[in-house]
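Below you'll find the structures, each written out as structure tokens.
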Structure 1
Amino acid sequence: MHKEILVSIEPLEKRVAIVEGGQLEEFYAERVQGQRIVGNIYKGRINSITSGIAASFVDIGFGKSGFLYVSDIVGVSPELEENVELVVRKKSKHVHKRIEDIVKKDQEIMVQVTKEPFGTKGPRLTAKISMPGRYLVLMPTDDRIGISKKIENRQERDRLRQILETLNIPEDVGVIVRTAGEGKTKKDFERDLNFLLKLWKKIKIIYGRVKAPYLLHQEHGVVFRVLRDLFTEQVDKLVVDSRQEYREMVHYAAQVMPHLRRRIQLYTELEPLFEHKNIEEKIEKIYDRKVGLKSGGYLIIEQTESLVAIDVNSGKYIGKKDAEETVFNVNMEAAKEVAKQIKGSGRYYSNRFYRHEPCRSP
């Protein structure tokens, strides 16, 4: 089935539509003024230390000081322990330390944002830097090497372990094979690793030249993340209507996935890309309160402060004489449509079904 990714760049918003067989399967949007800071790397300065909660407040130039727990400096990420099987190097067990023994007031430190600021609370920070690539996650402040547990096939895990043992990974750097690395070759991993190591080298150079607070690296926006995580061999083409974004995409593809570079196309027609592809109308339907079903039934989708409620109605559908069978048939059709609605409306901001950015986890 024909599958393509459409990227529309506007002054205030970037939009991405994934279309399969003529149907809108996924939709992402990111407002220029509402960009997230999760994943950003900063050179920060310790403002204060609170021993009672084993944490420090760090000025990253954001306005609100970031919150850095002692466990986010010397500890182990619970997500990493839960989702990754360590296969090569293993650090010694964490020894408890007091926050005041690790950092001092006015000390400069490299941190990464793990949670957006909310209300009066500043962003949550970590000193355990992680940088996701296409097939690998680089952990430049950790020397563990592992494979995502989402890759379940034992033979494949053994093959990946052998590849990891032959990669030229610096001794003080760790990596994790992401789920997307399943079935990939050593050459694929080498390209990805080299790209990430060059990026890390650039960040370290900047860190040594600037004073805190300073933004060292800004997490990539929606367009790059879709290119990195969703532009696979199953996609026939990626079409973008911005010459600058096109050049950046081709440059990245040439380094990490050269076999897909020619599938990236620049759209130059006067008619807007999404209108040319009849996408605008489909996007509008994503946010309709009432969604019709082919049988004559319909869904009512209501967003409240705490949850999204979906009501299934039989509508004009009469079906069989057996009421239970009628309800069953409507529910079966509704189940498919609900899944499609959730998948298709994966916006980043002000969306019906909140969806995280593609694939920061392994």
Structure 2
Amino acid sequence: MKLTISRNELNEAVQQTVKAVSSRTTIPILSGIKIDADAQGITLTASDTDISIQSYIPAETADKHIATVTQSGSVVLPAKFFAEIVRKLPHEEVNIDVGERFQTVIHSGSSEIQIVGMDPEEFPVLPVLEEDKVFSVPGELLKSMIRQTVFAVTTNESTPVLTGVLWNLQDGVLKFLATDRHRLATSSIKIDADPDIRFGNVVISGKTLNELSKIIPEQNTLIDIVVADSQVLFKLGNVLFFTRMLDGTFPDTTKIIPTSYKTELVLHTRALGDALDRAYLLSREEKTNIVRLTTTENGNVEILSSSSELGRMQEQLEAVELTGEPLRIAFNSKYMLDVLKVTDSEQLFIGFTGPMSPIIIKPRDHDNALHLILPYRTTN
């Protein structure tokens, strides 16, 4: 294999692809990036068996020449080393020459790097998916939905299905849901999809979705999504991102979300976030993160946190609206701060059905997101 390629295009493709390489793999070939080159262009592939990323570099685009392949071929190069080398090459033009036993020489400017390559025949073949369930989502919306839910997945590997985000598509509404049994996050949008396309219990690892979010282009382009039996494929221009679905049945959470409330509260998102940030400084010292919220007689709310070693903090917040029964409730301040970080509304609604019932948080501007936090039982 012999080729000459633009360093910038090669570097961009390598940095996207290398995200699929696990540093803990026990299969040597999966520590590498596979490079396939022919007259049409160069394809880079990496996989850790859970996710696979393939990035294609065309030899030419409408407005520029990117690569010249003088001899077609394939090789697998050690991913981390190759990614670092490409990023630090001194010249805009890069020559890659693969010789016998996959010995690879890279020339750029006055630099020459020799790399021991691996046999591409040993690299796993990417799955071929039936594309009968294909729909499109704008990149920014997909990023936003991931951000609003992925923080609520569990890190406890004893329940693998809860380390992922549940995807559901019914009647043109795409919904994400994540829970770690102490909190729950949902995000939904109406999409322009064939009404016959529907699915449930598609669960994608939270770590995978974080990696996907990093390579979604800044421009708000449409991303095609293919859902197959056990795999999901994301098409991002010249990048293909495959992921395996998590096994198991996601628990039914519909019954734990209340539909009516005994106390309803509307607060300014920024003011609540700032107050909780201060309260968290004390609550984290107790390792519990517990903060108490109390409604006051004058129609406002009081935030209280304390530490046996440092002292206590008390702050009153002006409520935009407050209706229903008086309330005293304790909750994990970090969980609430996580919700506020992803809330894109200036005001938020908080619904309570009692001191030991789930707390519901929703943006005031729209009904595309809902978050739930379980309260704490405290002695006082």
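Quick note: the coordinates plus some simple rules give every number you see, no bench work behind them. Predicted model, so just to flag it, every value in this text is computed and none were measured. Cβ atoms are built from the backbone, for glycine too; each structure is taken alone.
Could you figure out which one of 1, 2 the value 4.4 for distance in nm of label points 7 Å out along Cα→Cβ at positions 7 and 183 was computed from? Considering all the candidates, the number was obtained from 2.
When P(r) over Cα pairs in 10 Å bins from 0, in percent is calculated, the result is 5, 20, 24, 19, 16, 10, 5, 1, 0; to which of the structures 1, 2 does this value belong? All intermediate terms of the calculation are to be shown ahead of the outcome.
Numbers: 1: 5, 20, 27, 25, 16, 6, 2, 0; 2: 5, 20, 24, 19, 16, 10, 5, 1, 0.
Computed on structure 2.
Out of 1, 2, which structure matches 3.9 when distance in nm of label points 7 Å out along Cα→Cβ at positions 167 and 335 is calculated? Answer for the origin of the read-out: 1.
Structures compared: 1, 2; top value of distance in nm of label points 7 Å out along Cα→Cβ at positions 279 and 303, i.e. the largest, recorded for 1. -5500 is what came out when helix-only ellipticity at 222 nm (-39500 (n - 2.57) for each DSSP H run of 4 or more, over all residues; to 500) was calculated for one structure; which of 1, 2 is it? Checking each candidate, the match is 2. Comparing relative contact order in percent (Cα under 8 Å, 6 or more apart) across 1, 2, which is largest? Across 1, 2, relative contact order in percent (Cα under 8 Å, 6 or more apart) peaks for 1.
So distance in nm of label points 7 Å out along Cα→Cβ at positions 71 and 135, computed for just one structure, reads 3.4; which one of 1, 2 is that? Label of the originating structure: 1. To test your reading of the models, identify which of 1, 2 gives 14.6 for mean count of other Cβ atoms within 10 Å over residues 255-262 when calculated. Corresponding structure: 1. With respect to distance in nm of label points 7 Å out along Cα→Cβ at positions 23 and 119, the largest value across structures 1, 2 is given by 1. Computed over structures 1, 2, distance in nm of label points 7 Å out along Cα→Cβ at positions 15 and 55 reaches its largest value in 1.
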